[in-house]
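Just below sit the structures, each encoded as structure tokens.
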Structure P
Amino acid sequence: MVGIVLGGATQRAAAAEPGVVPDLTWYISDADKQRTVVALQDVGSKWVRLNVQWAEAEPLDGSYNEWWMNEYENAIALAHAAGQRVIIMVDTAPAWASGSQRSNVPRDEGDYADFMRYFANRFRGEVDAYEIWNEPNFKRFWSTGPDASAYAAMLKATYPKIKAADPAAKVVFGGTAGNDYDFIERAYAAGVKGYFDVMATHPYTYCGSSGPAAIRREANGRISRDSFVGYREVRETMVAQGDAKPIWVTEFGWNTSSAVCDPGAGLWQGGVSEAQQAEHLTKAFKLLERDRYVQVALWYNFRNNYWAADEDEPEARYGLLRTDFSLKPAYTAFKAYAKGTG
């Protein structure tokens, strides 16, 4: 592969810029925030995706929680201090907007759009991109059940308000769980074209343990939504719509639990060894190099879920770091790739 030398490190031509999803907005201590800044600088990450919960930021209609807004401001400042570009992902409607504590989806997409206008205006020039919701094709995050038309309406309401508040900030289609080109096709049918700048996807693999090079096929021959390179089918969907925008992978990763995937028993998420996690990371980044339209790729997540204390279960162990900030082999692999030595 041809590379260029910048600042003493080899940079891969046309490679997706590497980033991570850290826990800077996840209730961690100030000391852990500082340790995170140091680790972000050391590992060579270029981007971070920070979670913002609308329910915390605007608990009452038009009333903003200043403690939380200051937390977000601090997280953005820390990310900048670590040399990161910033994606803000906003989801989770407050009960006043959803109508129920059991629902996380707003009844009126205009309420979400108004909050995004407020947030983008407040942080004008400090945020590179806003990702509109997390995995809207997944009931866990879109509690009323995935609805591509409703999601398209949210983007159509939100895009112009963010652009009015901060024209330079990119608007990112909410990363889908898996490469869900069916959901994306339905969103296009609902008129979403022209209301986002970047497509996003979360190409988690079949059983959570299949490697990035493994390709499964649907009955019609298309690459499956649970194959890592299924993002290529997302691209085909976009091109068919005359909408060849870039794709960002706003989450991808493999967990290091000992869980074994067993679909017959309803267990859909397995783990891999720490060595395999590192191997999959490097192979995934190198696969992305083949597709120039993939511009950014963020590993989920930077540190094992601290509240789970490295519990041996899948969602607790996606990190490059253990909860005590000790390094997994995947941290070293990410660093080698990001700095052009691996």
Structure Q
Amino acid sequence: MTGARKKVGLACDEDTYARYIDAADLQRLDAVADFSYRCFSGSSSLAGPAPRDLRTERALAEFAAPLDALLVCHGAPFVSGEVLGRAPELALVGELEGDRFGYHIDVSAAQARDIRVVDTSHGSSWPTAEWALALALIGLRNAGSWFRRLTAHQPAFDGGARPRSGPGYDRAELAGRRVGMIGFGRLARRLTELLRPFGAGIVAYDPFASRDLAEAYDVTFGPLSAALAQEVVFCLVPLTPLTRGLLGSSELNQLRPGCVFVNVSRGPVVDSTALITRLQPGDILACLDVFDPEPIPADSALLDLENVFLSPHIGGVTEESRRRFFSLMVDECLRVFAGLEPRHELLPDIVRVRTSGPSER
């Protein structure tokens, strides 16, 4: 690597800086770049566009002016074309968490200036994939039902004898099961890696994933109906206009008896009323980390169904994942500064797919 030291700046609120930034990653960055931080405390949301505030955007433009890489996260204002235009040396803009949809960065304006846009929100895919695997195991063993009995001070087994058939006994091991994945993004690919020791056959539904991934991950792509027909079905898609309500009555009725349905994506991907209706006969099990709405209403039938195991949207929430967002971004800075391509680039075409998508599934 030649030339002057690079300049990297991070704009976010104090809480994000304290929780996300690890000294070891700052040390790695210090090998090639000078790092600076400026506190911004604007409102921030992962669920929609960043609110526009010209005053704070001007402050961000002033901060970004001398930088080679501008990193933003919670609290930072929108990275507009005007901000980008004030930073002639800028080669990379990175969002640590939340910009998979171009909510906080004008991705088209960046591309027009040959500025790479990188998003490392997938840093939470590691723990979410682990929790999805755990939920599948819980479902296959019908562990939610056993837990409900024990906490209600009821006998675990009717008549005192362990079951010799039924949920949690018949086909209750993950090894060799047929798995369906709805969505094959980074979360699904991480989960696929975790499933390898189990020898599970995977059918994935994702109309946007590169078909080269089939051989790389030893999966088979097919229509949504094919993914729903498997023994364990994982819902792994992001919430977009295309995926909102993706699984309604017609789709959920395709879940085979004995199926374990796991949702670690977003609640509105699944029609809640249709899901409850499908669960009421008791012939499938559901393990849900997300609901619609959240928090789950106190009078929801899901809370009383024995064939349901619930967790309160904790899949991606770990200390390790918080630190990983910045660690992955440092990796990306080092690649770009070395003249290499980033791994997690956000392009205008990707934003368009995620925010609109085709008119038909």
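Read the figures in this text as sums done on the coordinates, not as results from a lab. Everything numeric in this text was worked out from a predicted model, so none of it was measured. Cβ atoms are built from the backbone, for glycine too; each structure is taken alone.
Worth pointing out:
- Percent of Cα pairs over 22 Å apart, for residues 82-257 alone derived as 45 - corresponding label from P, Q: P
- Origin of the derived value 37 (percent of Cα pairs over 33 Å apart; candidates P, Q): Q
- The greatest value of FRET efficiency 1/(1 + (r/R0)^6) of positions 122 and 138 (r between Cβ atoms, R0 = 30 Å, to 0.05) among structures P, Q is that of Q.
- Structures P, Q, by mean count of other Cβ atoms within 10 Å over residues 146-153: label with the highest value: P
- With distance in nm of label points 7 Å out along Cα→Cβ at positions 202 and 218 computed over the structures P, Q, the top value is the one for P, the highest of the group.
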